[in-house]
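Colleague: Below are structures written as structure tokens.
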Structure P
Amino acid sequence: MFSVIFEVHPKKEQFDLYLALAKDLKPILEGIDGFIDNERFESARRPGWILSHSTWRDEKSVVRWRTVAKHHETQQRGRDDVFQDYHLRVGEVVSDTAPPNGVPLVEQRLDETEVGAGKFATLTEVLPSATGAGSLAPSEFADRLSLDRTHSAPIDYDVFSSIYNAGKLALLASWRDRNSAEQFEPQLPTEADAVRHRVVRIVRDYGMFDRRESPQYYPDIPRGPTTRR
């Protein structure tokens, strides 16, 4: 199973256009053989940043999506007109506490990114309690999941709130190696109904301005003086 972790910072004046373009692609995306799911979240630590996370049966499914002309056209428009910056990671899911039915975890890609410092990522999604047992605050989310009490500190992390599912939160963390990533074992908070935790081996890591591991060519875009991740 493959994970596509797409963090994007749309230009403020183009935010509605970004959502409209994503909505336009949705029926095409859902028709791709091997596509499993997609969800978007807003960053609680970096204003304006969005996480679009999609899950795929295997790498071939991701490749099929890249060959869709409409997808390529939308990517080009995003780079030219909509995005201020983005960071995209593609990797193989090596563990999942709630995998989809009928989708086995088979490790086929054992290579890791040579560009990114984070060779592994973890994505922890938590659904709020339906019994009204309180809500989780994004500012406390990482601490409640005991991220600071792991044996190896993450390289970086961010907390996200779901755009589609009110109260749902996600913690995305980057780790130097598999051992460090697997030492983080989040527990279910009392205010939550369910937690899904995935560990992903990052195979490709690239962005708007550093595309060394990208499978596609686009002309370079000069980094502006105010652009930073």
Structure Q
Amino acid sequence: MMEIKVKDKSIVTPGELIAANVKFSDADEEYRIKMNNGIYKKGSNVYASVVGIFKENGLKVIQLSGSYIPRQGDYIIGKVIDMSFSNWFVDIRGPYEAGLRISEASTKYLDTDKYDMSHYFDFGEYIFAKITDITDSKKISLSCKESGLGKLEGGIITRIDPSKFPRLLGTNDSMIDMIEKLSNTKIEAGHNGLVWIKGPAEGVKKAKEAVKLINKESHLTGLTEKVEKLLQGGKK
């Protein structure tokens, strides 16, 4: 008898077991499963092949466009959405939230006897952090103990498709360095597609337009020249 392993309408990630002991009535049904982009069959089990929402009716996964799949070692920008006496919980724009323990929040000692947790990272604030661990149960751990990580103060947050992150950085950070230089801004970009920009208003506006252009035309040739022209006051 087929066993459904996840709840209907829940978010699933690639490789997650959807159903076990699946028996196919005929070749056509098996072919349909194999051709469905949201799932794949291995033996008598069915797994998710994309990040998406599981639909029990029809045994399928509806892909979430532009979804971020967390990986250990990724640098991300996240939003503080909750906290406990020793942890912050962070929305990282993925299928699961992440946790930041107070022991991993800074290279300095954070005195929670003197200040409450919100003194350091408050609700709605953004942080730049590194994913240090992902367990089999999808528990994601963050750290801000490296130089340059921590609270992102001021500035604005914009977004790109996570798949465009490498193009935004460029070879040896050449693209993002150019944007910072020509717009007179400071930029941090996360593997999860969130981008923080801080600087004078006009510079922030130009940098945001450049990020938007990269997100739209990352697959086209001559992108670097287009971005440079945009930042120098020319038309896209």
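Colleague: Using distance in nm of label points 7 Å out along Cα→Cβ at positions 58 and 210 for the comparison, can you identify which of P, Q gives the largest number?
Modeller: Q
Colleague: For FRET efficiency 1/(1 + (r/R0)^6) of positions 2 and 106 (r between Cβ atoms, R0 = 41 Å, to 0.05), find whichever of P, Q sits highest and give me its label.
Modeller: Comparing P, Q, the top value of FRET efficiency 1/(1 + (r/R0)^6) of positions 2 and 106 (r between Cβ atoms, R0 = 41 Å, to 0.05) belongs to P.
Colleague: Upon calculation of semi-axes √(5λ) of the Cα gyration tensor in Å from the atomic coordinates, which of the structures P, Q produces 37, 27, 12?
Modeller: On the way: P: 27, 20, 19; Q: 37, 27, 12.
Structure of origin is Q.
Colleague: I have 8.8 for mean projected area of the Cα convex hull in nm², for residues 42-153 alone, calculated from one of the structures P, Q. Which structure is it? Walk me through the intermediate numbers first.
Modeller: Numbers: P: 10.5; Q: 8.8.
Derived from Q, not from the others.
Colleague: Then there's this: Comparing structures P, Q by relative contact order in percent (Cα under 8 Å, 6 or more apart), which one has the largest value?
Modeller: Top value of relative contact order in percent (Cα under 8 Å, 6 or more apart), among P, Q, belongs to structure P.
Colleague: If you work out distance in nm of label points 7 Å out along Cα→Cβ at positions 82 and 170 for P, Q, which one comes out largest?
Modeller: The maximum falls on structure Q.
Each value in this text was obtained by applying a stated rule to the coordinates, not by laboratory testing. What you see is a predicted model, and the numbers here were worked out from it, not measured in a lab. Cβ atoms are built from the backbone, for glycine too; each structure is taken alone.
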